[in-house]
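These are the structures in question, set out in turn.
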Structure P
Amino acid sequence: MRPRRNQDLVATPAAFGLAYKDVTLPSRDTDVKIAGWWIPQPKSTRAIVMVPGRGENRTTEFYDHFLDLAAQLNSFGTGFNILMIDLRAHGFSGGEISTWGLGEKHDVEGAVDWVKSQGFRRGEIGALGASLGATSCVYATADDADISALVTDGAGVDEYPNIKRGWARLTGTPQFFFPAGLLMERLMYGYDFRALRPVQKMSEIPPRPVLLIYGLKEMPAESERRPLLRAALPQAELWVVPGAAHTGAYTAEPRTYLSKVGAFFDRNLR
């Protein structure tokens, strides 16, 4: 629950010739302050919240290319306003505890609240998340109707069984202690990891549009997760990128990625 805090920024939007400002906004559920960048696009009335994953910040995600994508989306077509954030316990945001998306969803919701405070309305706000950021966006989108379109890259599907199986490896303690660890996590932090089944929340998002992205190395053709995703989101587009690992789709096929994601938001945000 204490991820690596990476505060090494690869660059700032200024490196791409973009105007931007540092922002600090409250998470919706606690007094945790969330750090980010606002990259405006005066030609556009649409906005995208971009959320990196576990152990990453707003620039290091996508193997140090998350800001590259933000800059490209800022000028795609008529452009998009971009809010990039660091999740709690990551980057320059407050907080020390990571909760695998159950609490981080409120960081995304807080970002949406901030975008709305800038004059944007329902129908004009989308979200793009990677890994833990994608899972957090799934939970936030299911609970917040103001997010009108969602792109996930490497979102969790059924995380609780994975955490249970990996308990000994993740914690260095015998599997025998897993029930006690689960109980203490609930008592100390108020989160129940048994609820970590993002695919169940995905089914609450339609009819809002969703684009699901995975690398083929993490989502092979025979993966048992594919039928779960199709059942939860039968109308969603599932793009599995050959040769790509977890969150590696953009670096594997940057032009196609930009084209798909940019067109998706262009089509689904008014």
Structure Q
Amino acid sequence: MTANKDRFKLNRSRKNLRRDVGRAIADFNMIEDGDLVMVCLSGGKDSYTLLDILQNLQQHAPIDFRLHAVNLDQKQPGFPEDVLPNYLSSLDVEYTILEQDTYSIVTDKVPEGKTFCGLCSRLRRGILYNFAESIGANKIALGHHRDDIVETLFLNMFYGGSLKAMPPKLLSDDKRNVVIRPLAYCKEAEIEKYSAMMDFPIIPCNLCGSQDNLQRQAIKSMLTQWDKQHPGRVESIFRAISNVSPSQLADTALFDFTNLRNGQSGKSDKSGKLNYVELV
């Protein structure tokens, strides 16, 4: 009875994740017929779940696409080098382990007491983008989920003075790579539950000596408290990201406030207010 109950919970969680991933892929046209998708693995719950769900969808999707899993071993002290190769070898998936000592570069360049994350992510991104091009991958899949996107929105508002988050799909600055986030609609709580039931061989994310109480952790704590006090608030914030009314903000590059005049005709934006067309 217990085994059947556990199997039911696992199947239900997988179904929930597949539904959300499938919806994100369809909404943003993330994966097309003939794509080679490079799936970036860190050894954390999110990237394990990403690869697992994409493999599951690959078996049932009406299109053909290939997956290539990639992990970047950045040579952090204590990094268990055998975990990911052993796990990936047990799967029916092409994979590559890249070895680049970015840890030494980051610890040498970043002043004591400052977070490594910014420089580390830039170095990692460059290495992965170059490798994707070398294998002919036209999509790069990252494991960011809905909660990551909402956290990034508040990070940029509170600390950067800008209204932006993580897009589910983007073109890299050098125009060489399309980055996709198939977990964009997935809740972190669902991913945590699924990862635990799947018993993925999680590699801890504190090997590089990342400091506690960073800005992202403060934002995460704030959102967690909000969600406890007001269930559904995080979902509402996420929906707002895809329901933007430029005429109700204050960015003159997005809306032509300068040329607004009485008596102009326009068309309604999502808020129901008049969204005046740019004058010529």
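Source structure of the calculated read-out (mean count of other Cβ atoms within 10 Å over residues 135-142, 28.4) within P, Q: P. With helix-only ellipticity at 222 nm (-39500 (n - 2.57) for each DSSP H run of 4 or more, over all residues; to 500) derived from the coordinates and found to be -9500, which of P, Q does the value describe? Of the options listed, only P reproduces it.
Match the computed value 17 of relative contact order in percent (Cα under 8 Å, 6 or more apart) to one of the structures P, Q, and report its label.
Values: P: 17; Q: 21.
Answer for the origin of the read-out: P.
For the structures shown (P, Q), Rg/Rh (Cα atoms, Kirkwood Rh) is largest in Q. Ranked by distance in nm of label points 7 Å out along Cα→Cβ at positions 47 and 63, structures P, Q are led by P, which has the greatest value. The greatest value of distance in nm of label points 7 Å out along Cα→Cβ at positions 15 and 151 among structures P, Q is that of Q.
When distance in nm of label points 7 Å out along Cα→Cβ at positions 31 and 159 is computed for each of P, Q, the one that comes out at 2.6 is P. Tell me which structure, out of P, Q, gives 2, 8, 16, 20, 20, 17, 10, 5, 2, 0, 0 once P(r) over Cα pairs in 5 Å bins from 0, in percent, for residues 23-182 alone is calculated. The read-out was computed on structure Q.
Read the figures in this text as sums done on the coordinates, not as results from a lab. The structure presented is a predicted model; accordingly, all values stated were derived computationally and were not measured. Cβ atoms are built from the backbone, for glycine too; each structure is taken alone.
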